[in-house]
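Please treat every number below as a calculation from the coordinates, not as lab data. Everything quoted here is computed from the prediction, not taken from an experiment. Cβ atoms are built from the backbone, for glycine too; each structure is taken alone.
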Structure I
Amino acid sequence: MNIRRSPVGLTSSRKSGDSDLGRDASAKRAPRLYQAAYSVLHHHINERRLPSGLILLEGRIADVLGMSRAPVKRALAQLCDEGLIHRYDGRGYLVGPLSDDVQPQQRDLREFGLSLPESLAHSIGRFAWERIYAEVETQVATCIPFGTYRVVESGICEQYGVSRTVAREVLSRLRDRSLIEKDRHSHWIAGPLTARALTEQYELRQLLEPAALLAVAGDLDRTELIGMLDRLAEAEADFTKVTSETIDVFEEDLHVTCLSKANNKLMVTTIMQSQLPYVTNSLFRQYLGVAADDRVLPEHRLVLEHLVMGAPQVAAAALVAHLEAAQSRTRARLKVLSLFPVPAVAAYIEPVQ
């Protein structure tokens, strides 16, 4: 199970630690969608699989290829510039160069086998949701301590230029991580993050995480554990150099890398979904810095040291103590966050009155 931590949860930390870098990477990768649409259409036209005069509409092509309209629009524009298709009636294109003899044909594109190759479709589908997931997760997690919000599917499509299929995949994964849920009107709702919700999640973690640690203790790589301890020791030696991303890595070492090795995958999944506390702690660090997290490192060190020494029962007890202390800190931080102004969020996140 490949689960990693982001600044607000347990998803993709090292992809999303820097939002500017994330946007740059997305911008570089985005043309893949356009290139795929262009390649498929160009091939079908050159091979005369699409008859002259066939009407090509952005929306229908996007549906067939499983992508948003934006890359399809760009692909059609290039094909038009190359003279392989031409404008039709201001709302689409016709296959072939401009000619008075061409008769428009409105037919189902699937008749002509228009589709992405399976391997390319899988790659693009995976890329499309991964490209935007970390940013959407951050936007959702940022708002939930401050009230109740609606996450608008069509707004995600519009902001990121993706299909509804991709947006739904992102929303489904946010639900799996307990960041959103559907209300009785089938709207996606985020928040509010309450003290009760935090308490319930910590109670669950205090039951499951020590059990998972005991289950995997004998299978953990001692060299890997020592490496984790060395990183902790380096950070403790000069805490002024510790960043929020550094703490995310330490949290990942203990709560993800170690525990995800458990054979009971349902237990692991439940632990990874109990991540609302990370929202509060991540936001707290954003507002007030990382100084208040200096107690986390020695708590982690105690757990790892006893694992290295071959004392899993003591390590599990140290993990319980760490979670109890973390619960107390997180509840206090949630109160502090309530004093801050509501942060600006993406247009697809709307406050619920």
Structure II
Amino acid sequence: MRELSDLDMKELAEEIAALGEKSFRAAQLYDWIHRKLACSYEEMSNIPGKLKEALKERFHFGALPIRVKQESAQDGTVKYLFGLADGNAVETVLMRYRYGNSVCVSSQVGCRMGCAFCASTLGGLKRSLSAGEILGQIYAVQQDSGERVSHVVVMGIGEPLDNYDNVLRFIRMLSDEKGLNISQRNITLSTCGLVPEIRRLAAEKLQITLALSLHAVNDEKRKSIMPVAKRYSLAEVMEAVDLYFKETGRRVSFEYALIAGVNDTVRDADGLAALAAPRHCHVNLIPVNPVTERGLEEPTKEAVNSFLGELTKRHVTATVRRELGRDIDGACGQLRHKAKESGNVM
């Protein structure tokens, strides 16, 4: 059964018309779902009972239940494991910054990209999420926290561009003035580098920020960390990145997970600068969050600062990502993997 929150305004209006209801009911329903963030049909006080019953027969609707909630004692970051209607579960993270609250959402249940440092790929891909299920994560966070979300990153479990149509629908609905109306400039989408989809996204001319998970500066090393590199070379990825900037005017940022003894040398810094500097790309350095099953080690703070200094000397704007939620299974996919191992989720 499809989620009611999957429907955009046009589709909702078509459903209402098919049910023989007056057209203004579509706007009322959309408002309950995407602005008032109703948790059930019963909360929709101005919707006739007959219409509610008809919709119940056609669409699932309800707030995502919280299976697990962990709050960091260090920085107030909250990590959620939300249940889905089919018994699966996804992770979502609320991060509090001075400029506002940011939520990191998942776009798939599991992931098939196989990146060596990531817990999300353990167990492979179960399925992709619908637009409503992705939106539902943000709505559930706002309902639970009572706080407004101002920024969204599609950087949780899953490869967003491997779920292209649903993620694009999600972005359009999230930024719709009839919904939460979050500016596209406050939305970041992270990809491991699916070249055809990056090129397709460029043609959409959205104003979101595209973040490329780079993690290595030559094809050989990148292949050892990210299986997707066996399909698309760095040269092809950079061509797609350049096209994205040309079509949207939005610079791409580079995500670079620092792994001790793997990609943290001066030579790596040289290669990264050669890619980032000409494109004026901002580089987010991410000391790898240790995942037991992966066996990769986090570099020391001295090594991280040294690598950052090498980039700065080469005129690259770079920052070390603030480490949030280290005390609450901070690495992407860890919480779901633990729950799965214990038999609590599919």
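I, II: which one has distance in nm of label points 7 Å out along Cα→Cβ at positions 53 and 77, as calculated, at 4.9?
Numbers: I: 3.0; II: 4.9.
Matching structure: II.
Quick check: -19000 is what I get for helix-only ellipticity at 222 nm (-39500 (n - 2.57) for each DSSP H run of 4 or more, over all residues; to 500), calculated from one of I, II. Which structure matches?
Going label by label, the one that fits is I.
Which structure, out of I, II, was distance in nm of label points 7 Å out along Cα→Cβ at positions 85 and 141 derived from, given a value of 2.3? Numbers along the way, then the final one.
On the way: I: 4.0; II: 2.3.
Source structure: II.
Upon calculation of distance in nm of label points 7 Å out along Cα→Cβ at positions 117 and 237 from the atomic coordinates, which of the structures I, II produces 1.2? It would help to have the intermediate numbers written out before the result.
Details: I: 5.1; II: 1.2.
For distance in nm of label points 7 Å out along Cα→Cβ at positions 117 and 237, the value 1.2 is produced by structure II.
So distance in nm of label points 7 Å out along Cα→Cβ at positions 69 and 165, computed for just one structure, reads 3.5; which one of I, II is that?
Working: I: 1.8; II: 3.5.
Derived from II, not from the others.
Between structures I, II, where is Rg/Rh (Cα atoms, Kirkwood Rh) highest?
Greatest value across I, II: structure I.
Assign the value 25, 14, 6, calculated as semi-axes √(5λ) of the Cα gyration tensor in Å, for residues 253-300 alone, to the correct structure from I, II.
I
Determine which structure produced the value 1.00 for FRET efficiency 1/(1 + (r/R0)^6) of positions 197 and 245 (r between Cβ atoms, R0 = 30 Å, to 0.05), calculated from the coordinates; the candidates are I, II.
II
21 is what came out when relative contact order in percent (Cα under 8 Å, 6 or more apart) was calculated for one structure; which of I, II is it?
I
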